[in-house]
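Chemist: Input: structures, listed below.
Values quoted throughout were computed directly from the atomic coordinates according to the rules given, and no laboratory measurement underlies them. All figures in this text were calculated on a predicted structure; none of them were measured in a lab. Cβ atoms are built from the backbone, for glycine too; each structure is taken alone.
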Structure 1
Amino acid sequence: MTSAPVTSGPTLHRIVLSAASLAAAVALYGGVLGLCVERRSDGFAWLRTADGTELMVHERPTESSDAAVALTFAVTGLDAVVADWVGAGGAVVDAPAVQPWGERMSVVRDRDGHIVCLVERP
């Protein structure tokens with residue numbers, strides 16, 4: 001069953017991510033994933049995805065949880081992105097693999113322990 005496009009109602013405006021180190025988080029999300037760093041302020045950085053979604057990084061104490069929300073980013077060159085992610089201080093939970101639903105995906109953690117899914121663009 002195919003759903004019709006949503007034309008009214010709420011839109012995703014911003015994702016707020018807590019990070020113990022603003023510089024380290026910007027290096028991962030901006031440097032490795034290539035999100036555009038739009039601006040910085042004391043304890044905050046605003047990044048934007050290619051489709052316009054804003055990721056606001058807030059430097060403050062963090063508490064990771066595998067049961068919390070996981071960010072998912074579509075990337076090109078999944079294996080290289082995962083290698084760069086690890087090189088920038090992240091960790092691999094699940095190596096790149098084809099999932100039962102057909103996506104090629106890797107599950108990683110950022111430096112604060114947040115779960116991030118990286119999905120290979122078709």
Structure 2
Amino acid sequence: MQAADFLPYLGWIIAGGFTLGALGIAASFQTTRMKIKNGYPLEGMWGQSLKPGSDKQSAERIVLLTQENAQLRAELGAVKDRLANVERIVTDGGYHLGAEIDALRERALEGLKDKGAA
């Protein structure tokens with residue numbers, strides 16, 4: 001085929017190129033519109049932020065999350081204190097209490113042996 005054979009189709013080729021370019025621009029416009037609508041931050045050509053995604057709702061959400069975080073940290077501290085007390089009771093008190101009970105039993109048995117009851 002020669003270049004002269006494409007002459008009748010030159011209009012269609014140019015129109016197709018313009019159509020593809022227009023569709024690309026429309027797709028870019030739609031993507032940007034959806035980002036803005038859904039609160040995503042806009043980025044420039046090299047990834048720099050053009051419009052930070054902070055507004056009144058985001059600020060309120062941050063305040064609520066900060067308060068919830070503080071409450072959860074306080075609750076976690078209380079749980080740690082309670083766990084420390086339980087560990088202290090289980091490890092210290094239980095062992096000594098069992099040893100004292102055994103010592104009292106032995107004394108009681110020795111006392112009964114001395115009296116001749118056992």
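Chemist: Using mean projected area of the Cα convex hull in nm² for the comparison, can you identify which of 1, 2 gives the largest number?
Modeler: Greatest value across 1, 2: structure 2.
Chemist: Shifting gears a bit: Please state which of the structures 1, 2 yields 72 when volume of the Cα convex hull per residue in Å³, for residues 27-66 alone is computed from it.
Modeler: Going label by label, the one that fits is 2.
Chemist: Of structures 1, 2, which gives -3000 when helix-only ellipticity at 222 nm (-39500 (n - 2.57) for each DSSP H run of 4 or more, over all residues; to 500) is computed from the coordinates?
Modeler: 1
Chemist: Given structures 1, 2, which gives the highest value for relative contact order in percent (Cα under 8 Å, 6 or more apart)?
Modeler: 1
Chemist: Using the calculated result 4.7 for distance in nm of label points 7 Å out along Cα→Cβ at positions 75 and 107, pick out the matching structure from 1, 2.
Modeler: Going through each structure in turn, the value belongs to 2.
Chemist: Follow-up question, since we're still on this one. Could you tell me which structure in 1, 2 was used to calculate log10 I(q)/I(0) by the Debye sum over Cα atoms at q = 0.17, 0.33 Å⁻¹, for residues 43-82 alone as -0.62, -0.96?
Modeler: Answer for the origin of the read-out: 2.
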